[in-house]
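No value in this document is a laboratory result; all are computed from the given coordinates. All of these numbers come straight from a predicted model, not from anything done at the bench.
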Structure P
């Protein structure tokens, strides 16, 4: 039995990056808030780049609570989508070169999302990581934490429940 040589690491990284770009560009609100994603293997960190439009209370100044909630929910949704996409791309069932917003798998739908505001978000970049607690065929539960300067001191956290799309 002849073994095929493994793919070069750079080819694998490019395939993963293309899949993530296609996933993110399918959500216009991500571009509106200027959220980006850093990928390290299968782990994603969401980055909310600070700009003055994000300020809700100029007297403090503090990030708007709605922006914080949207950032957390977006991080959770992208993590769920990425988890599904990761399995498809890694298994070879989905060609990352043919991905576009039109050919992407459907995204989960939010059932509910609860945010705990732990302290004021300062006028600087924010980061978030989501952890999928449970993901089944119909339902998923995700926890997200957002921090700014120190990951051990989150300024907000959220828990969401999502309706998973039925397989095509």
Structure Q
């Protein structure tokens, strides 16, 4: 009668015990499966971390934007009150109305200072990092000299938010 290894599991175990190379290979395969499982888990954890960080950054950005908008609301309220008063004051003292707008103007500049938003000024010569030339005109002044600022430019934490639009001498 012929016996095969499949019919006798005890024979198979005895062969494994007697074969240290087979034993080492089996241990390596077990360890490999464990390492693969650990790697898959770490990769999944890292992917979840990246998604969480992106979501947190988006929330921080929205919170910062909300803070800026909330700071603007009192200035908008002042404009609304000024507009209501201007309709009541038609034909009356224009100086009072203008002084109200001056107060709003000061409040707005205080808001800009609060968020470290600075006007680009103090330049005599055109600097492409801070200025956008919208026209050149013939002038007695040196070429590249700023003749007129058409639209003010601003920086935020020393980064240009909007370049100043200027007219320069040819």
Structure R
């Protein structure tokens, strides 16, 4: 099997860490932007906040970070001795990564889009709209859960629990 050189692995690790930082940092930023809505009295401002959340998520930070994490993880598995399923902690990382991307695609993203659409249509009345409130609550609560799971995954990557062979720590991310 083709393996990357030590230098290649370092570059891959750097890109992987940047992607993970974008994904988690972007998700934390999205959650923090919800607090900007407090006291908003202008419908355009509310829509702007929701549109900013959507833009940072879909176009700039979160989705590119998630896809980057997935792809660099794929390259790690293909071009290193770690493989795809060789260790239980790797299986955990694959399940979390794919699961988080799918959950974001089919739940978090649509809830976020609905908030943007509703606030664009009805302005600050959205803050009292049942559909908007539901989407905001689901997105906020499960956004926190997703960030927590991703942070746990970072520590699983660092500590590599459930190793079949004790003492293995080659620095794979």
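Identify the structure, out of P, Q, R, from whose coordinates helix-only ellipticity at 222 nm (-39500 (n - 2.57) for each DSSP H run of 4 or more, over all residues; to 500) was calculated to give -23500.
Numbers: P: -10000; Q: -21500; R: -23500.
Answer for the origin of the read-out: R.
Using relative contact order in percent (Cα under 8 Å, 6 or more apart) as the calculated read-out, with 24 as its value, let me know the right label among P, Q, R. Before the final figure, lay out the partial values.
Values: P: 24; Q: 14; R: 30.
The correct label is P.
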For this session: Rank structures P, Q, R by Kirkwood radius over Cα pairs in Å and report only the one at the top, that is, the highest.
Result: Q
